[in-house]
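Each reported figure results from applying straightforward, stated rules to the coordinates on display, with no laboratory input. Please read all numbers here as calculations on a predicted model, not as lab measurements. Cβ atoms are built from the backbone, for glycine too; each structure is taken alone.
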Structure I
């Protein structure tokens, strides 16, 4: 059992900071109690978008994906939220592991009560994008294995990509933006995903070219995802 308080890490900082809107690492800025239940997960971008949950708290685990720290969501009612208004485009990078799969359970919720989200699809492991329209750009992680998910929302060129794979595009989830950044499920505690999150970075522009390569290498060097 870890002591109550905040978790601090000693790793290198994220290498790409242009347009970085929010950044969460399970080895930094985690406020937890003596049983490792997390009440706040601090934004490392400098923008102060700290995720919080007072009641149905996820749990900090000291050895998860590639033996690194993770925040564990139980798939029942755990979630963490920050209220923020961000218009498309936005580009998510998420290092996670899903333990079970249920249609429409949400990894990321962007607007409570509607459907903008990054969610589980179907009975087999697929992740979909939605933002006011039908699911698009499916990718298929391996259940129980860590992965890097890229999810880029744009009204004209949305895509997803898994690990070091090519982008999965060919439709877009519409132009609806976010008014909440929710991790693990909706603020009404429905559609909660069962899994672990090690690191999340949100950019307000597409990361491309050499910056994209640098960023993917940063995640893979730390979590050995491919």
Structure II
């Protein structure tokens, strides 16, 4: 098992090295978490590593357990040359739509870096940025070490935020469903209505009337 994990991690590292023009090329991986939920922010992370940095177990955050993500998160932030976090809250998402909010969150993550990257590799096929050369990679979190690391940082950051939101809105199990459209979340919405962190632009069949009633303030 350990041998397979190492083999997988090294494969992701080799993928990133293809994009480095030289030893001093600063390659930045970018990914996001939280495009699909009915509540909470979309969170992006940008991560820069020195060439040769190895962290065993880095892979697409969706394929790791929550405990493993937390463990690897610390290794990532301690090993990175720089990392940045970008957040767009539910109000911004409602104003500009999730597509534009995701791009803005990614841009904010890059702005949070302490050093400017030479090349940005981003998960998906839509990111754009005039500050650096951008390479979009579909399913990049499964192919790139830097993007996978960014996906872990974004996911852990967002999950921690949702756990704190449960303290503000105890009627909602945000620490469990993280704002996603689960059966439990729908039941909570029917009982208690929208909270101050719900995305009103994300419609759920049969719940449209809740926009007018039972709105919970922050």
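Points to keep in mind about this one:
- Parent structure of the calculated result 26, given that percent of Cα pairs over 30 Å apart is the read-out and I, II the choices: II
- When distance in nm of label points 7 Å out along Cα→Cβ at positions 183 and 199 is computed for each of I, II, the largest belongs to: II
- Test item: helix-only ellipticity at 222 nm (-39500 (n - 2.57) for each DSSP H run of 4 or more, over all residues; to 500) calculated as -13500, pick one of I, II: II
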